[in-house]
Structure I
Amino acid sequence: MITVETIAAARAQVHEWRTAGARIAFVATMGNLHDGHLSLVRAARSLADRVVASIFVNPLQFGPTEDFGAYPRTLEDDQAALETSSCDLLFAPSAAEMYPDGQPSTRLTVGLLGSVLCGAHRVGHFDGMATVVAKLLNIVQPDFAVFGQKDFQQLAVIRRFVADLNLPVSIVGVPTVRENDGLAMSSRNRYLGELERKKAPLLYATLLHIGEQILNGTRDYEKLCRDAKEHLSASGFGPDYVEVRDSSDLSQPDETAEMLVILAAATLGRARLIDNIQVDLRAESLD
């Protein structure tokens, strides 16, 4: 695996491969990699001849009270993990390389889709995420870009701006990777204390309970979500939201909706956990 730190070096290597006829798949990360990230690399490998990953902790998507300074940076371990997962190129730029003038004057604004759910609690987060992802896609210019479905709203925002801006890349979503007890893998899980870690799978279990109630015919989504938030609060979580949405556009579902997504975000100790499951009303199944 080759590691480069500059935009020019990343573009030069990708150009060499593309000139030789290779198809390129790309995985954007903020590092501190776990098997959820590596599942994206493996999916990318199945799609293309060459796999490019990036590690960049993007300051634009952290709020003033969030953990930008404390976010785990584990480059050497991440390099080893990527190499064993058959990544060909790691692009690991500095903030100065990505934003040479400091805060960029040009940013994407993703609108309503980025202002609900997590966007309502992390104002500006999705604009910052979309800006850096657009920059990375422009630098690498891949045929495929692979993202995890755990960050369902992020994936929806990326799909939307890629379509709106006619970017020539196929966006591929990969199912959430979970621990044996159901907890969605996340870099922020390391913030959980021992007792909090034992309690954390309740978030996923709560989503499954809502999904089962929906498959059993319940359509009072507001009550299901209100009861779920009360249960999480009573169990020691600080829920930001629990919502049932139309999976196609994250709108409030009506009676014609066939694919739903149940999303939740909650703090537990120092960790902010997010998770989601999808409900297929046609096949009467949970995903």
Structure II
Amino acid sequence: MAIIVVTAVALVGAPLASAKAPAPRYYLSLGDSLSQGVQPSTTGQSLETNQGYADQLYARVRGQVKNLKLVKLGCPGDTTTSMLTGKGNAAAAKFFKCDRTGGSQVKAAQRFLEAHHQKGEVVLVTLDIGANDVDECTAPGVNVAQCVATGQNNIKTLTPKILSAIRGSVAKGTKLASMTLYDPVLGGYFSANPATRALAAASVGLLKGINATITSANKAGGFLTADVAGVFAAYNEAPVPALGTNIPLNVARVCAWTWACATPPSGPNIHANKNGYASIAWAFVNVIGRLS
């Protein structure tokens, strides 16, 4: 009887010793500073955080896929040009460490996707790009009209190339999603400078055109579109009670969900705060559905 008991215990323990953990599967995040969750410190320095939309999206979907891992290759400061070429991003060189394996973020992404090319190995790729093509157009001394026109043209001509490079490297079945942009320029609504206030008002129409270009490129390139502009009510100028007065809804959302209306030293800063990143993550959840 003792021998039987020992044998049974050994048999019970055997499967545990030979059990294998499920192979890792991946969610790949690409883009600019938003994909890395950048926020300002108390001294005003922009720093990468673990509160970005990719981190929060990952937290929401990781329970749907066994052993899901988040890989963030996004590079703060990247434009459509520097994402493709690896050149022209001064912020990356000075403040951030970007993975440019192969020469650019796109090349690094392609190498990762080609190295993990089994069906179902990479379940999701998200992207945000284009904001830095036009964000600097509000800087002092810049010709706004010329800068915006150049930025819009770059977004129109280069975004399809980025999407094509990514789509051409993924395995069949991988979900691909890119986002529209919110409008941090609306933070100028409260400025004492009439020109800054005028630019904030004009930015709504400009953003509509930019987001239409992004949405069109996504559709042509096989990417789903996360409607971040919609979540931020970027075009809705209806007055709502906020900050002790009535202000446009789009301004209220930007002030609540970004650092664009914050006072120095933390602001004004174009990046989302934790709640803003959560709202961006929700926009992605809404469009990608359930992962498997």
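Can you spot which of I, II the value 0.8 was calculated from, given it is distance in nm of label points 7 Å out along Cα→Cβ at positions 66 and 274? It traces back to I. When relative contact order in percent (Cα under 8 Å, 6 or more apart) is computed for each of I, II, the one that comes out at 17 is I. With helix-only ellipticity at 222 nm (-39500 (n - 2.57) for each DSSP H run of 4 or more, over all residues; to 500) derived from the coordinates and found to be -14500, which of I, II does the value describe? Going label by label, the one that fits is II. Looking at mean count of other Cβ atoms within 10 Å over residues 42-49 for structures I, II, the greatest value goes to I.
Each value in this text was obtained by applying a stated rule to the coordinates, not by laboratory testing. Not measured: the values here are computed from a predicted model. Cβ atoms are built from the backbone, for glycine too; each structure is taken alone.
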